[in-house]
Structure I
Amino acid sequence: MNPIEQLHALGQSLWYDNIERRLLNNGELAAMIARGDIRGVTSNPSIFNNAIANSTDYDDALIPLARQGLSREAIYEALAIADIRAACDLFLPLYEQTGGGDGYVSLEVSPYLADDTEATCREAARLWEQVNRPNLMIKIPATPAGLPAVQRSIAAGINVNVTLIFSIARYEKVMDAYLAGLEDRLAAGGGVENIASVASFFVSRIDTKVDGLLQAIVDAGGEQAAAARALQGKIAIANAKLAYALHKQVFSGERWERLAGRGARLQRALWASTSTKNPAYPDTLYVDELIGPNTVNTVPPKTLKAFRDHGTAAPTLEAGLNLAQAQMDSLAGLGIAMETVTAELEQEGVRKFAQAFTALLDAVEKRIQR
């Protein structure tokens, strides 16, 4: 077996963090599914911006939409929904073969709504109805306003990919929102058997942020320099491992068992932002070190290619938990508060996705003019 097949055999699924019209039209996405390379797709405004701004693949579809006098927002949505529906249809056989375990395609609500619960709920319901595919997941950010939207969307029977999770404390609230949504649906007389959710826990951005803080300590010299240097490139993985340990606790308790008895599905942890940002680190670092059952890793094209070529598939996610906790304790001892780090990353994440969405709409406008 190649590394991807070995990883899947260990209970983790690889999803593809990319979608573009070219992959749908030339059969490449279908071929990747057939080979077993990927078992789902995630998208975000940055991905659609890259696809639309840097190709002419959408022009044939865009021109008649523009002639209808539609707004750039409506044109983007029409293009994106067409891609998402086509990808959902390609993954539908896998979705059916796995009993709804895999084969999902994610579409994000507007990042402009990250602080608006009501608008996020309406947008999630509208996109769910527009795409109209059982293997769609609506991406909702794990912001304070997003969490109640997650609960209400789950209660409404919508599959949800909860995104932009950085801290273990916030992840605990995400899992609670999922469970509460299931409980609300059952209380209203609905079924929960066909509702699926993943929780997208971001990885590499943690190291990017923390490594900079650690480097400042290293540069200052003194007795803390060695300790700081030893933690560089370690905190993102430690954070994710401890998050997974909490996941196992939550989804083995009495509350979960009651829901599982009614047919509820486990909300899987999904490792996001798993491309290596620091060239000094192995290019498969955030895949190799986070492999475990009932999880997903969503990888961009370069990381998927690298892992297929030289990745190492082994059950690493639950290894070294004591070391992970010790590393987090050492970080705190150096005066770096993860609560501050993750709060900043969440704010930056919302801002970057909003900026990417603005750039995406600008790109659509330029294509219209062109």
Structure II
Amino acid sequence: MNQTVVSYLAQYEFFDFLVNLFGKNQSLLSFLIYLIFALLIVGMCATIGGLGTYAERKISADIQARIGPNRVGPYGLLQFLADGVKMIVKEDVMPFSADKMLFYLAPILCLVGVFATLAVLPFAGGFIMTDLNVGIFYLVAISSLVGVGVFLGGYASNSKWSMLGGMRGASQIISYEIPVTISILAITLLAGGMGFGTIVGSQGGLPHQWFLLHNPFAFIAFFVYFVGALAETNRAPFDLPEAESELVSGYHTEYTGMRFGFFALAEYIEVFVVCGVAAALFLGGYNIPGLKLDLLPLQAVQFTVFMTKTLALYYVVIWVRWTFPRLRVDQLMSICWKYLTPISIFNLVGCAIWMVAFNGKSIADIIFGGH
């Protein structure tokens, strides 16, 4: 694999000097190439997280008839850069009685759990870092690190407010993983595989070719997934771990400076990831109506299509936050165990029965006689 990458890039003059410099040491050259791509991905995601904070402020201001950021850059567009500089230069304070190792480890776990999921996110036909045949299994497994980071952040701070927020976060994330995972399994059943390439490839570019409209059970599964994803990412109205009116700031109350910034960055990137997963599973991913080619110019169009769907869902997430009031803890758990979990199981069984009864055809295929 490394030799293939190096050989492919070596045909461009830009990489000639690298090939000549490293000579036969192709492994080191491959490492540098992958490192450059990894840094580009991390930089892009950091930008997305920063712009997410800007979008949060602007959209909430529009909803509440306010102006929002408007001083730093045109329309306040550079406000997130100012916030980043503020996070970096602020003093990093740790409580005297905190568990030092766990206190440092918690925000890193959240970032690792979020960034690692990007490895299987299908941005375009040729822009997916690794198309694992167990991509869904990997996604669900690696994203669970976020819950561990949230709990450790509350536990390690040695503060009653943080501890309550960490316990709420752990119970909430673990609970809502169940209906979210079962809803995802319903889609893998329709696609016949757990790889994101397989799932996106099983859909088309037009809405009636998406899994969202494949059958009534998949349609309901989308809303179960979306509500569960809001709870997993600690977004309102499910932001009990950060309930500032009750817990000061929840599990990250004692965090300052860049360590607090890590928690905030992980949250906004996680919102982007769950929206991207929803676009890939239910909304046709990067598919373009009438086109199945993987030509290089088309990759940019596919990337634009995928990002448009993802950011549209991102807007809905922010819209929901500034529209609905926060739930109580008992209401939060009741929604998960009494409603979403049984509904998700019902959807999974319904999709299985649909596949057997109608030989895998969608509603559009049955109505219009397609295959």
Structure III
Amino acid sequence: MKKLLIGNHAVSYGAMLSRAEVIAAYPITPQTQVVEELAELCASGKLKAQFIKVESEHSAMSACIGAAQAGARAFTATSSQGLALMHEVLHWAANARLPIVMANINRAMAPGWNIWADHIDSLAQRDTGWMQFYAETNQEVLDTIIIAYKVCERVLLPAMINLDAFFLSHTAQSVEIPEQDMVDEFLPPYNPEIKLDPDDPRAFGGLLPPKYYMEMRCKLHSAHRNALKIIEEEEKNFFKIFKRKYGLVDEFYTKDAQIIIVTSSTITSTAREFVMRERKKGRKLGLLKVRVFRPFPFEKIRGALKNCEKLVVIDRNISYGNAGIFATEIKSALYGFRNVPVFGFVAGLGGRDVQLEDIEGMVDFARKKNFSKDEIWWGLKK
């Protein structure tokens, strides 16, 4: 069934179709519609889940941790300052190896007070141990929620599905809503071997001395690296049933491209339009969309960028005092593999629109330079 859905409701339908059993919610703009819709679905009986109204985002994640530890499929959603408030317990969820799925509607951090798209909220959590997916369309949002649960429950890691505020969250797009029995075929019930159970008592989250702590962190890292393979496996399984696929990265005219633009999320759609326009002019331009940021797909990125002469990386974020975060990560992936100029541009912060002429200016700048002497260029109109 096809339906016009805003991105926030695509999140809600994804959680419902995944048969989330516990939903802990605290509203924050621009996420509020996600949990409002889920509350209505629970009230109507369409979703058989325990809906917990909590007093903060910290409590929302804490409730999800308790639910997941008891063996329930848990879900929540947040944004910006709310995600920042969760920071402490994000570590707990990942270190406890709990397969919680959370939607984060990417929104700028205050002050100044801003409710529009910016990726610094999620990227500030990149070292908490959560897998991170960045969606370009509302269809991808819904599908990724379902795929994430399957992956999370196989590798025992939590996942954050990120979508741009307003560009997706409040914009309606045509979305194919799969039948429940098809989703059930792909995603069976969650029944963990180890969980809180009075009939099988165990210790959880106890004191861990130096003798063992590093081993557990090593296993967490190994689970992330293994998750790359599992994501690809489950996306193939998803394609067999639903005929849609996404990948760790998405390559567009990269094979013969002299310059490749690297993007994530909704800026990708504008960049793809620009690449098609340039190709019609005979210019060898390509596009690489990074969909999975954690675990970082080193090999896929190296393979996609092995032939180009220059890179233009567009970041809707900034690591203050350093550079755009995606640009920095791309450079780390290429170090020791090949030496290619990486031109990092910061653009679109706080919801500023990134238009075709902006991307044209970035590419023209890179064309005129033989090397990247600066770490960052700001996509500001003069």
Requested in this report: Assuming -18500 is helix-only ellipticity at 222 nm (-39500 (n - 2.57) for each DSSP H run of 4 or more, over all residues; to 500) as calculated from a single structure, say which of I, II, III it is.
Outcome: I
**Report entry** Structures I, II, III, by distance in nm of label points 7 Å out along Cα→Cβ at positions 86 and 334: label with the highest value
**Finding:** I
Requested in this report: Could you figure out which one of I, II, III the value 16.9 for mean count of other Cβ atoms within 10 Å over residues 78-85 was computed from?
Outcome: II
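Laboratory data are not the source of any read-out in this text; all were calculated from the coordinates shown. Just so it is clear, the model here is predicted, and its values are computed rather than measured. Cβ atoms are built from the backbone, for glycine too; each structure is taken alone.
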